[in-house]
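Next come the structures, one after another.
No lab work stands behind these numbers, since they all come straight from the coordinates. Note that this is a predicted model, so its numbers are computed, not measured. Cβ atoms are built from the backbone, for glycine too; each structure is taken alone.
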Structure P
Amino acid sequence: MLSKRIIPCLDVRDGRTTKGIKFKQNVDIGDPVEMGRFYYEEGADEIVFYDITASSDRRPIMLDVVRRVAETIFIPFSVGGGIRSVEDMREVLLAGAEKVSVNSAAILNPEIIRQGAEAFGSQCVVLGMDVKKVEPSDQIPSGYEMVINGGRTPMGIDALWWAREAERLGAGEICLNSIDADGTREGYEIQLTRLISTHVRIPVIASGGAGTPEHLLDVLREGCADAALIASMVHYGTYTIRQIKEILQERGVEVRKTW
């Protein structure tokens with residue numbers, strides 16, 4: 001059985017880690033370089049870094065910050081935000097990332113997924129999905145709609161259709177974020193996670209809503225996720241990564257031991 005991965009997320013704005021609720025009310029949390037190093041030493045399986053305003057501001061990702069984080073950690077490092085071309089992907093990988101996450105740009109230009117997979121391998125291409133629950137319709141039969149530009153722009157695209165299409169184009173992994181659950185610390189969106197996880201063959205990382213280790217247990221089991229993204233529960237010191245892993249292991253979830 002493959003170990004379930006526990007992945008801290010660094011949402012970065014103006015060079016600082018930030019955290020909001022449902023993509024709003026963001027507050028400063030700290031230095032992403034120091035935080036990345038801390039989580040690496042604590043036993044994180046990977047680190048995810050998002051430059052959260054790069055797409056909406058129509059600017060390049062902050063490569064200098066990416067490079068400084070990459071120099072301090074020695075685990076897989078996934079980076080997203082403002083990546084619009086294969087050349088952007090190349091620059092992020094050369095800055096030290098192992099994976100590149102495409103979200104808004106992939107919806108606007110799906111071929112970037114195929115081009116990235118052909119250039120660097122599917123294992124390097126992560127599809128970031130920001131999803132909002134809506135009333136099911138002919139256009140959105142699953143009841144989950146894709147939203148881009150940091151949650152600002154609904155696209156009228158069904159999330160399940162888009163996940164399967166991105167897999168067909170060559171995405172090697174999906175990071176699935178529920179805007180409705182994001183930052184609430186009330187639990188992941190289990191129905192959404194299970195819907196996507198059971199209809200694609202590639203790994204799915206659940207994101208949005210983690211507040212307790214039991215929330216991770218639920219999404220890894222009931223939601224069928226391969227990994228869980230965490231932020232608030234470790235950013236604010238409520239739990240350590242080791243505590244989370246120990247609880248998951250006690251409940252029968254296979255995790256990578258780091259103690």
Structure Q
Amino acid sequence: MSESPYNATITGKILITPDLMILRIRTDEPRKEFKAGQYTSIGLLASESRSPNSVMPLEQLPPDELIIRPYSIASAKHETQDFEFYISQVKSGQLTPRLFNLSLGRRIWLDTKILGIFTLNQTPKGKNIVMVATGTGLAPYISFLRSHINEHRDIKMAVLHGAGYPWDLGYYSELTFLDSIFQNFYYFPTLIKANDSWTGLRGYIQEHLENNLLEKVAGIPIDPEKTHFYLCGNPKMVASVSEFLSKFNYKKHTSKKPGSLHIEEY
């Protein structure tokens with residue numbers, strides 16, 4: 001029997017919905033301190049069982065194949081042995097149905113490398129930060145806030161999170177708490193399928209930007225000289241918000257050419 005590739009253990013599993021969860025993993029050996037916003041890869045053998053509400057994919061993998069996918073880290077940068085991830089189940093996927101079937105104490109593989117240039121702590125000093133996400137694209141912002149919110153009391157920060165229903169708003173309690181504690185932080189969840197019990201924002205993120213929500217409520221100007229935008233999530237959201245911001249002369253940030261618009265490809 002071949003040696004197991006697993007090097008970590010499941011220490012926490014919070015099912016927000018049957019297809020949305022917060023997964024906590026403790027590695028056997030600590031990793032190096034990373035930058036908030038980066039990602040690492042999770043892996044499981046194809047021999048692992050799938051969740052009951054998944055759909056069997058057409059492609060069948062060899063049992064000893066390690067299925068690997070990258071995920072943004074939601075935990076703080078100094079948590080180098082206890083990692084948190086915000087994951088949605090792709091019912092016909094290869095990895096997530098197996099992840100959703102895991103219980104506490106089960107073993108798993110976590111990459112030793114932590115990568116990515118979508119790091120919010122590189123925003124120039126004195127610039128406001130607006131973090132825009134749909135779904136699990138929220139994860140890198142949770143890492144950033146847990147790592148750096150105390151260091152950024154001199155600027156304004158906002159999270160705009162788009163989802164379908166109230167129960168799709170992972171980290172709602174944590175972000176609402178931060179909104180109440182930090183006068184310079186604003187949390188704007190917006191839903192597109194909520195019923196009358198939801199009293200918050202409705203509609204798509206771009207609509208609220210067009211209606212000048214940031215300036216009216218948070219006093220945050222849409223100006224590339226004053227405010228940096230970060231986008232992570234649904235490609236349609238990224239495209240529509242990017243197009244809107246281009247009217248204000250926002251340029252995409254790259255390693256070779258700095259800009260005020262930072263995008264994490266989903």
Q. From P, Q, which structure was helix-only ellipticity at 222 nm (-39500 (n - 2.57) for each DSSP H run of 4 or more, over all residues; to 500) = -4500 calculated on?
A. Q
(Q) Comparing P, Q, where is distance in nm of label points 7 Å out along Cα→Cβ at positions 212 and 228 highest? (A) Q
Q. Here Rg and Dmax of the Cα atoms in Å, for residues 164-203 alone was calculated and came to 11.5, 34; which of the structures P, Q was it taken from?
A. P
Q) Upon calculation of percent of Cα pairs over 20 Å apart, for residues 148-235 alone from the atomic coordinates, which of the structures P, Q produces 37? A) Q
Q) With Kirkwood radius over Cα pairs in Å derived from the coordinates and found to be 17.9, which of P, Q does the value describe? A) P
Q: Assuming 0.95 is FRET efficiency 1/(1 + (r/R0)^6) of positions 68 and 124 (r between Cβ atoms, R0 = 35 Å, to 0.05) as calculated from a single structure, say which of P, Q it is.
A: P
